Structure 1
Amino acid sequence: MEKDYTVKLDSIDAYNRLFGLTTLHPLVSVIDLKKATRQIGRLRMNYGVYAIYLKNGVDCSLKYGREYYDYQEGSIVTFSPGQIIDVDTVGKPMAPDVVGLMFHPDLICGTPLASRIGSYGFFNYSQREAVHLSDAEKKMFLECLGRISVELAHPVDSHSAELISANIQLLLEYLSRFYDRQFITRHKVNSSVVAAFEKELSEIYAAGATVAEVPRVSYFAEKAHLTPGYFGDLIKRETGNTAQEIITLRIIAEAKRRLASTDADISSIAYDLGFQYPQHFTRLFKRVSGKSPKVFRNEFCPDN
């Protein structure tokens, strides 16, 4: 078995040299691993670039964190700077039927894409949350890669950087559309995730319960075996509210119940609801309800 080793992908050329591919541009590359002249069986990649891959037809598994995920045919996976991925081709090392795009963050500096890149949440999804493409979607994806390839082959001029960046942004917008479609077609499965989230939240804030700390979105995401980014996007699409908004509204609803039905002081209620500092609870309550806990209690129970 080939010895494991880590490759730091801090440049486009580092990736191309790894697979024996040609570097046409120092900051961006359209990848076709069928053209690779070096075969890699197993390695760990420490990404310093953005990468998008479409897998067409070879067994391959990816390890993200402590879990392995199948990289299924017709699916797209994405990586962003800072992610570490273990790659293991199944069986004999071979040049896989994988195409995609890789670009360095420096490429988009000063372009409209720089202000948009943070909105593409799929870069922070795990590989289990990959988007699976229809034939029509795959065609659109490949057409985008084709346009970028044309620009990379064109002699550099004053339009090159802007056109390359614009075509990358177009591809990312298509990916956003594909993920939106997948969220819709998985409505039944997603609804069960929402139901489990709301049930767990209700149980945490059951009447009279004392909570050690205010629950985080990451806690519920882990319970659902999803990344916080994917979980948050799923909840938003299914309910119209962010997961954090739902948590906050549930906390405030329980706070109002306790303020109106008990004589516990406000600090005690804050601590019981998981707040480390009562003033944080007071600020949140006022921001959501428009009045302080004390004013709410006095209005609801004027004799208190």
Structure 2
Amino acid sequence: MKSLYLIPSVFALSIMFAACSTTPTTTSLLDQTRGDFMAAQSTPSVAANAPLEFKAASDALDRANAAAAKKESLDEIDKLAYIARQKIATAREVAKQKQAENEMANAGHQRDEIRLEQRTMEANQAKSQANLAKADADAARAQADAAANSARDEAAKNAALQQQLADLQAKQTDRGIVITLSDVLFNVDRAELSAEGMRTAQKMADVLLQEPQSAVLIEGFTDSTGSAAHNLELSQRRAESVRNALIGLGVKSDKIATRGYGEAFPVASNSDAGSRQLNRRVEIVLSQNGAPIATRH
């Protein structure tokens, strides 16, 4: 309740006091009641939380002040002052209780807000964890797919490589994979590769480029016809001719070695033309996993 409850009463009393030639009657209880009212009026929570009770207290104090102004008996003034004081006390108590209830309600509201915030935070954390789990699952799936694709690609690459080796009639030996070039891939008694020889060299280069870790040894051989010196020189030149062809097709030179053996290490008897043709050959040895190639004995 606003302070308008007191101002009209005090203002009216001041006019009455000024109009009277003698001082209005008062008592110590009335003075205390007026002080209690002023204290209650200066506390905003009283008028705000107990407006009806504060209005009743103001009206009761007005009646006590009127009785004092009329110089009614002291007992009557004290009686009215006592009633007003009780009503003031009631208004303050009601305001105090109401304020406590409001504070409890606010506290409950704050607790509800805190619980809501906590639940929201937990929900957000759960959502974040779910998103992280999904991201991990997606990453694992992508990794598995990539590994599967890589495995398929590797399998396809290996299958293609095996087919290329099969086309070249490659053989697995203790020294490594051996590819044999027959005498017909060279011009007669010369080291230059024929057109068919160059096509075969292209196939070998395709294989070697897929096996960058493999070392390569090119070995030349001849039959026993002619001098040993000539045969040794021809076998070395044919090995070098194959090496140069492979380098020209993109194979790194530092991984290719050559060796001419002449008429040594025949694969046939040299007793007839067919056997001698088998002995005129070039063998390309591919090491496995970069291991050194064993020396021929």
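Annotations
- Comparison across structures 1, 2 (criterion: distance in nm of label points 7 Å out along Cα→Cβ at positions 132 and 204) gives the highest value for 2.
- When semi-axes √(5λ) of the Cα gyration tensor in Å, for residues 76-123 alone is computed for each of 1, 2, the one that comes out at 28, 12, 10 is 1.
- Once distance in nm of label points 7 Å out along Cα→Cβ at positions 36 and 268 is evaluated on every structure in 1, 2, the highest one turns out to be 2.
- Origin of the derived value -22500 (helix-only ellipticity at 222 nm (-39500 (n - 2.57) for each DSSP H run of 4 or more, over all residues; to 500); candidates 1, 2): 2
Every read-out reported here was derived from the displayed coordinates using simple, explicitly stated rules and does not represent laboratory data. If you're wondering where the values come from, they're calculated on a predicted model, not measured in any experiment. Cβ atoms are built from the backbone, for glycine too; each structure is taken alone.
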